[in-house]
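*Asks:* Before anything else, here is the set of structures, which you'll find just below.
Any read-out appearing in this document is the output of simple, stated calculations on the displayed coordinates, not a laboratory observation. Keep in mind the model is a prediction, meaning the values are calculated, not measured. Cβ atoms are built from the backbone, for glycine too; each structure is taken alone.
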Structure I
Amino acid sequence: MSAFSLDPVQIAWCATLRTLAAERLRPLAEKGEPGRVNRPLLAALGELGLLKRLFSDGGALDLCLLRESLAHGCTEAETALALQGLGTYPLVQAGTAAQRERWLPEVIAGRAVAAFALSEPDAGSDAAALALEAAPDTGTSAGTGGSTTTGAGGTGWRLTGEKRWISNAPEADFYTVFARTGERPGARGVTAFLVPADRPGLTGSALEMLSPHPIGALTFDGVPVTRDDVIGEPGGGFRVAMTTLNLFRPSVGAFALGMAQAALDATLTHTTERVAFGGRLKDLQAVSHRAAEMATRTEAARLLVYAAAAAYDSGAADVPQRSAMAKLFATETAQYVVDTAVQLHGARALQRGHLLEHLYREVRAPRIYEGASEVQLSIIAKELYASAQQGRTPTPDES
C-alpha cells in the first residue's frame, strides 16, 4: 500500500469480503437475537477462515481492511469478529504455550467466545483506576483448562470485585481479566489473567444497551486464579492491555469507516432516485454539497486509519498518537456521515429495520469504547507536548 491507495490484491480482497458479508453473513446476523452472542455467525466466520485471518501475521493494516469491509455489509459480523480478536489477542502477544494451545484453536474455529474484561463501574476510560482486587491465596491451584482445585502447595490469587460494560459478557467462554495484584497505584501492579467462564465465584448478567451486540457485567466473588492463568508477567497487565488497544484502536476507526461508507453509498443511491421539488434530490446544491462533504470526511478518515495501521506494522515510535488520531477522527466522522444520511433520507431512515436506523444505533458506541473521544484527545495532546519537549532547546534556567 502506498500512502494514498491500496494495491489490486487488497482491493479485490475487500470486494470479496463485502460480498461475503452481505450474502453469507448478514442472513445469519438477521436470525440472531439482539444483545446475545450469535454462535452460528461465529461458526460461519470460522468456516470462512476469517477468524484465522484475524490472528495471521498480516498486521494492523490487514485487520483494518477486514473490519472495514465486513462492517460495510454486516456490522454484526464485523463486531463478532473484532470481539474475538480483542479478547484473544492478549494470549497471542503474551500468553503461555498452554493457554494458546487450549483456546486459540477453539476461537479460530468459531467454537469458543472470548471477552476483554478491562472496564469497571468506576474505571472505564481511566483504565489505570482499576479496582478489581487479586488478593494472594496460597491455597489455590487452578488448571489452564478451567478446572480448579485447592491444595496446601498451590500459590495464586482470589479475584474480588466487578467488571462492567464487557462485550460478550456474560456468555463468553473465557475472559481476559485485568486485576490489581499490588498496592502500587495507577498502571503499576495490574496483572492480566485468563479466566474460564466456569470458574467458581464468577457470575454475570446482561445489560440492555443501545448497541445491538452483547454487553454485560461480571461479579468476582473470590474467583481462584494461579500463576498458570497469568498472561505475561505479574504486574505487567497494563502493558498487555495497552498493546492490545494500540492495535485495535485504529481498527475501531476502520469499523466506523465501513459504516460511514455504507451510509454514504445509501445516500448516493437515494438522492439519485428520489424525486422532490420537481427534480432529483441530487440536483439540489444543498443536497449534493452535503454528499460531497460526507465523502471528503470519509476519505480523510480512511487515510488516517491506514496511516496508523502502517505505523503499527512498521514499529514506528508514534503509534499511540496515530492510533488515537485514527480512532478519534474516524468515529466522529462516521457519526457525522450517518447522521447526515438520516437527514437526507428523511423519516424512512428512522423506521425500524432500515439500514440507516441500524447504523444510527451502531455508530454511537465506538466514540466511547476503547477510549472515549476525549481520552483520544488527551493521548494526542500528551504525545504532542512530549515530542515538542524532546525537540526543543533548553532555556537558560534549565541549563
Structure II
Amino acid sequence: MRRTAGARGRWGRAAALAVTVICLAYAPIAMTELWPYARPGAPAPGEWLLGRSVSPEFVAEAVRDRTGPYGRSLVPLIAHSVLGGLLMLLGPVQLLSAVRRRVRLHRTTGTVFAVTVYVSMAGAALYLVRTPPAEAFSGAAFWIVLATVLAGTVGSVTFGVLAAVRGFPDLHQRWLLLCYGFLMTAPLLRLEWGLLPSLYPGLDLFDINRVALMHLGALVSSGALLASRALDRRATVPGLTGTWSPLPVRIAAHLAGAAGLVWITAAFLDEGTAGRRLLLAYLVPYAVTYAVIAVRAARSAAWPREEWSLHLTALCLAPAFSAVTVPVLERTLDLDRLTALVAGVGIGCGMLAYAAVAAVSLRILYAREVLRRQRESTDLPAAPAKAGAALEGGRG
C-alpha cells in the first residue's frame, strides 16, 4: 500500500511539473499570438515554432484562415490572448500556494485569477457574438466547442468563487481545477498542431482541429478529476451514507453509453476516410479515460469510490448526450451531418464532466446537511429536559 501511495505521489508530482512547464512555455506564445494580426511582422514565437515543427506553409494557412474572422474582433481577442497568457502563469502559482498552505498569497492571486478569467472570457465572447459560426476560424464545429469551453470556464470559476466565499474549500478546489482544465485546452491544442501533422501528413489545419476536438474534452476533464482526487486524501466525508450511483444506475448509464457509442460509430463510418480518422481520435482516448476511472472506482472505497463512480456514470452518458445533441445542432444551426457530429462529440465529455463535478458538489453538500440535521436532532432532547427542570424548580 505504501509503495502504491508513493508511486501515485511521484506520478502526481511529475504531472504537476509537466503542467507547469507547459503553462510557462505557452504563456509568452499566448500573449504574442495575435500581435502579427495587428502589426504584420511583429514577433510571434508560436508561429516561429510551428513553422519549424511542421512547415511554413502550414503556418501561412493558419494565418490566412484566421485573418478574416479575427479582423472583426481584434482588440477583444488581443485582450483575451494576453490575459490568457497571464492565466497560464497564475494557475501554477495557485496550485503551489494551495499545496503549501500560503493562504494570503493564495487568496490574493485567486482574486486576480478570477477577475482575469472574466475579462479574458469577455473578449472571447465578443469574438463569438460578432462571428457567425460558419465564418469562424475552423468552422461552425470549432465555434460551438469554443462557446462551450467559454461557458464551462466562466461557470466553473463562478462556482469556485462561491464555494470559497461560503467556506467550502473542497468544492472550491474541484471547480477551480475544472476551470483550469478548460483553460488548458488552449496550450494542448497548440501542441496538437505541432504533433498531429506527423501522424496525418498533408492534413490541413481545419481537419487537424477537428481531430483535436474529438478528445480534448475528455483529456482536460479527466486531468482535472485526477488532480482533485490526488489532493483530496479523505477516506470518508462526514454525513455521507449510501451512494448516488447504485448498481442499477451504473447499468443504465452503461447501456445508454453503449447505445450512444454504437450510433456515433455508425455515423462516423458513414463519412468515409475522414469519419474513420475522427472516430479513432475519439474512441482511443475515451477508452483509456474509461479504463482509468473504472479501475480507480473498483479499487477504492467509501468517499473516493463514490466520487470515481459519479464521474464514471457521467463518462458513460457522454456518448448518449452527444448522440442526442447531433440532430439538435443539425436542425437548430442548419449544419451538415459531419459538422454537427464533430461538434456534438467534441462537447460531450466536457459537458458531462461539468455535470459530474456538480453532482459531486451536491453530494458533499447533502452529506453536510445530513450531518447538520443529525446534530440538531441530538441537541433537541436536551432543551426540553432543561426546560422541564426549570419548571420543576419554579414549582418547588
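*Asks:* Could you tell me which structure in I, II was used to calculate distance in nm of label points 7 Å out along Cα→Cβ at positions 47 and 327 as 3.4? Write out the running numbers ahead of the final one.
*Replies:* Working: I: 3.4; II: 4.5.
The read-out comes from structure I.
*Asks:* If distance in nm of label points 7 Å out along Cα→Cβ at positions 279 and 303 computes to 3.1, which of I, II did it come from?
*Replies:* Working: I: 3.1; II: 4.3.
That value comes from structure I.
*Asks:* Kindly point out which one of I, II the value 22.9 was derived from, the read-out being Kirkwood radius over Cα pairs in Å. Write out the running numbers ahead of the final one.
*Replies:* Working: I: 22.1; II: 22.9.
The structure behind it is II.
*Asks:* So helix-only ellipticity at 222 nm (-39500 (n - 2.57) for each DSSP H run of 4 or more, over all residues; to 500), computed for just one structure, reads -17000; which one of I, II is that? Mind showing how you got there, number by number?
*Replies:* On the way: I: -17000; II: -29500.
Of the structures listed, the value fits I.
*Asks:* Work out the source of 14.5 here, i.e. which of I, II gives that when mean count of other Cβ atoms within 10 Å over residues 15-22 is computed.
*Replies:* On the way: I: 17.4; II: 14.5.
Traced to structure II.
*Asks:* With distance in nm of label points 7 Å out along Cα→Cβ at positions 103 and 199 coming out at 4.6, pick the structure among I, II it was computed from. Display every interim value, and only then the final one.
*Replies:* Values: I: 1.0; II: 4.6.
Label of the source structure: II.
*Asks:* Work out which structure the value 0.75 belongs to, where FRET efficiency 1/(1 + (r/R0)^6) of positions 215 and 271 (r between Cβ atoms, R0 = 41 Å, to 0.05) was derived from one of I, II. All intermediate terms of the calculation are to be shown ahead of the outcome.
*Replies:* Details: I: 0.75; II: 1.00.
Going label by label, the one that fits is I.
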